[in-house]
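Computed from the coordinates by the stated procedures, all read-outs in this text should not be read as laboratory data. The model shown is predicted, which means the values in this text are computed figures rather than measured ones. Cβ atoms are built from the backbone, for glycine too; each structure is taken alone.
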Structure P
Amino acid sequence: MTHFGVICPPFSGHLNPLAALGRELQQRGHRVTFLQIPDLEASVRSEGLNFYPIGQGIYRPGFLAESFAQLAQLSRLESLRYSVTLCQQVSEMFCQDAPDAIQAAGIEALLVDQLEPAGEVVAESLNIPFITVCCAQAIRRQADVPPFFMGWSYQNTWWARLRNLAAYYLLDRNSKPI
């Protein structure tokens, strides 16, 4: 059977669905190990899944709770910038620590959350197979589809498409560090 590693953002909306997938894979005889920051070890192990800590040189205990508390104090563009910086740090951590962790743990394939771009990069750099898992709304970037982060309704007009494209441009510009 296969030993799967899981790479996802350290947020419950991503961890919980992947934990359910991991438990199902375990019931089918596979081994599943989450690669994650130490703050999440108890949560992952409580799901009956294996845990391999990464990011220990970067993240001190309590980092995740502090980050959420800080984010709760921000709004609009400030919260977007803070979130981008946090996601950039997480992606850097995966790029730095995951390759060695994968080899040390004997992981053969990866389950990669669509919102963690480093997972695909790590898999390809190690030449191991990966499966992209979508635990949130699929991101479909088209002019006629309002961006996932805006509360806009679909409208089939030229100005709505232009508005959508402008919002995607701002997202790309603000997410460039990731």
Structure Q
Amino acid sequence: AGAQAALAQAGITGKVSFTLWATPVRFGPGTVAELKAIAKQLNASGLFDVDVKTTDADQYAKDIEAGKYAVYVRGWVPDYPDPDNFTAPFFGDGNVLGNNYVNKKITGELLPRTAAEAGRAATSADFEELQDMVADDVPIIPLWQGKQYVVSRDNINGLEWTLDPSTVFRFWEIQKGASTS
């Protein structure tokens, strides 16, 4: 109902047609199936006419850079666990998404101010404002997040230190412990 109202308010009375683009090898084996499920859900609403297309990874990257796709999948793995690593690369000219989204307050004010702040806790209000702006503009829609798991036997210690938001697997934290049998 919300989507229908928003489309009507924008003067759109027919179905909105677009293609969801992916490359079948770059972002995981389930990506294309997931996009097909999304397309099916959108089409079932009666508001959209969505199809899914794929191309090889090299062509995909070139076409994104050339601005040929309106909707496409990208993946991101942070270099370090800081909100800056989930914001700065995505906004402004030359962003890694190639989505042509530019918000001057984000790129000219918020990101420079947060990058200059050594006390990372002091950046919370700016990142909150940035998130609200992006939520209003919707230049990206995060759909899913991967998870990492560690599985071991009873006599292995240090697993709680092996994974964190930096995505570095700390093998050196794993130790053989006392046997429980």
* Computing distance in nm of label points 7 Å out along Cα→Cβ at positions 63 and 79 gives 2.3 for which of P, Q? -> P
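For FRET efficiency 1/(1 + (r/R0)^6) of positions 87 and 151 (r between Cβ atoms, R0 = 25 Å, to 0.05), find whichever of P, Q sits highest and give me its label.
Across P, Q, FRET efficiency 1/(1 + (r/R0)^6) of positions 87 and 151 (r between Cβ atoms, R0 = 25 Å, to 0.05) peaks for P.
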* **Comparison of P, Q by FRET efficiency 1/(1 + (r/R0)^6) of positions 127 and 159 (r between Cβ atoms, R0 = 25 Å, to 0.05) - largest value held by** => Q
* **Value 19.8, calculated as Kirkwood radius over Cα pairs in Å, assigned to which of P, Q** => Q
* Asked: Thinking of P, Q, which structure, once helix-only ellipticity at 222 nm (-39500 (n - 2.57) for each DSSP H run of 4 or more, over all residues; to 500) is computed, gives back -8500?
  -> Q
* To do: Compare relative contact order in percent (Cα under 8 Å, 6 or more apart) across structures P, Q and report the one with the greatest value.
  => P
